[in-house]
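J.: Right after this note come the structures.
Only the coordinates and a few stated rules stand behind these numbers; no lab work does. Just so it is clear, the model here is predicted, and its values are computed rather than measured. Cβ atoms are built from the backbone, for glycine too; each structure is taken alone.
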Structure P
Amino acid sequence: MKQASRMFPFITHPPYNPVGGECPYHCVYCWVKDLLSRFPRLKDKYSGEPRLFPTELVKKFPAGAYIFACDMLDLLAMPREIVYTVANVMAGNPQCKFLIETKNPKALLDIGIDWSSNITLGATIESNRNYPELSNAPSQTERLYWMTHVAKARQGKNSLFVSIEPVLDFDLEDFALRLHWIKPWAVAVGYDNYNHNLEVEPFLAKTMQLITELEKFAVVYRKTLRPAWNEKEAQMK
């Protein structure tokens, strides 16, 4: 029986995770760190140097499945040979679709892979403003810039996807326009789920305005939508 993903509704089957190692970005709001603290047995896999797990690499995939590849780390932050290996496996299974999601969309172009059309190229872009104190990943403005170039380079060869999660405060018109330039087939929008009390969360009404703009050109998946953690306090000042 198909098992839908908690992360995105269009994902139909459990994730494909043949890669282990520690993600180099160390995002303050990383959901994986919270997961590892609750399930210590996962720490061995998601710590240390990047590496492949051969038994997981040869997993069989059913026809018609939509699968998130490497949902526990950023595949494009891994060594090139690992990315090549995983990309070849996905390309070799055209009977189903895969999603990859990165905070380094420039690597989608730099790595020199002609991405198979059954692979959706995704990027996490939480805002059009930069928040270097929250992550070691490439900045949000860099990600917007490079995903626009990915859109031009791929010219419809791959579906594009953007995750705005956790949403961080943004400039409404500029953010919506830059996302429009990317032309994603879908966008997911949601607040932090793990009680990190991010001080740069936008008020809920502003996020709903963004969703209204995004729905003019993309499918929008509404994830956790709630008032900013300090919204009531801020409104009382």
Structure Q
Amino acid sequence: MAGQGARFGHRFKPFLTVGEDTFIEAAVRPFRRFSDRIARFVFVYLEEQERDHEVRDRLGAMFGDLPFETVLLDRPTRGPAETISRAVSALRAGGPAFICDCDHSLDVAPLFDAVAGGWPFEAILPVWPLEPEKLASWSVAMVEDDRVLAVAEKQMPAETRGTATGVIGCYGFRDLADVSMRAASAAATNFSDVIAGMVSRGSVRAARIPHAVFFGDPERLATAQARGLK
């Protein structure tokens, strides 16, 4: 939630609305059916956003029935990998976790199904049919038999085997502390920078998502509104 909302005129994106929900409510809703498998929900945003939008109080009104906490960052970051690295340091967290953006809502059942028996791999990526004409909106994974063979940020990977798929920003990691350490060590901006090393070890799997709604820019939001969020 710590982004600057530039594509929406620098408004606080998590509290914009899609259908009858705020963005953050729509993003969290699919996880509610798995709440018995989730120890806590953590919302990460900026101190200035707390001052301007009373975020904690509003989250309490939305998610008071869930175990949640907040992490406030003192300044903006260069991207999601740095955001999570700093948040994990503040939380002193580790173990398995899903890290998700607030601007889409997806069927997360395939992610939970993939780890129902444990985490034999380092990461799981939710993948979606790629829109080549909007390549700049995606991380791209080459996938073969649910194995991720390569990943690249906003461009096609050099690897030609497999099928090119778009990666939805809702990653599952076996050890959040390890991801944070690798992100900090590499001064990573995007998670693809960290995941590339995991791919080289053959330790990343893909989960094909059957249903998702995207509202991360005005065009996608308009489409979601027209179709109705389900």
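J.: Once distance in nm of label points 7 Å out along Cα→Cβ at positions 24 and 144 is calculated for every structure in P, Q, which label goes with the largest value?
T.: Q
J.: Quick check on the output: 1.9 is distance in nm of label points 7 Å out along Cα→Cβ at positions 32 and 192, derived from one of P, Q. Which one produced it?
T.: P
J.: While we're here: 16.9 is what came out when mean count of other Cβ atoms within 10 Å over residues 80-87 was calculated for one structure; which of P, Q is it?
T.: P
J.: Which structure, out of P, Q, was relative contact order in percent (Cα under 8 Å, 6 or more apart) derived from, given a value of 24?
T.: The correct label is Q.
J.: One of P, Q was used to compute mean count of other Cβ atoms within 10 Å over residues 64-71, and the result was 19.6. Which label is that?
T.: Label of the source structure: P.
J.: When you work out distance in nm of label points 7 Å out along Cα→Cβ at positions 104 and 136 for each of the structures P, Q, which one comes out largest?
T.: Going through P, Q one by one, distance in nm of label points 7 Å out along Cα→Cβ at positions 104 and 136 is largest in Q.
J.: Can you tell which of P, Q yields 18.5 when mean count of other Cβ atoms within 10 Å over residues 40-47 is derived from it?
T.: Going label by label, the one that fits is Q.
J.: Here is a follow-up. Taking 17.5, 57 as the value of Rg and Dmax of the Cα atoms in Å derived from one of the structures shown (P, Q), identify that structure.
T.: P
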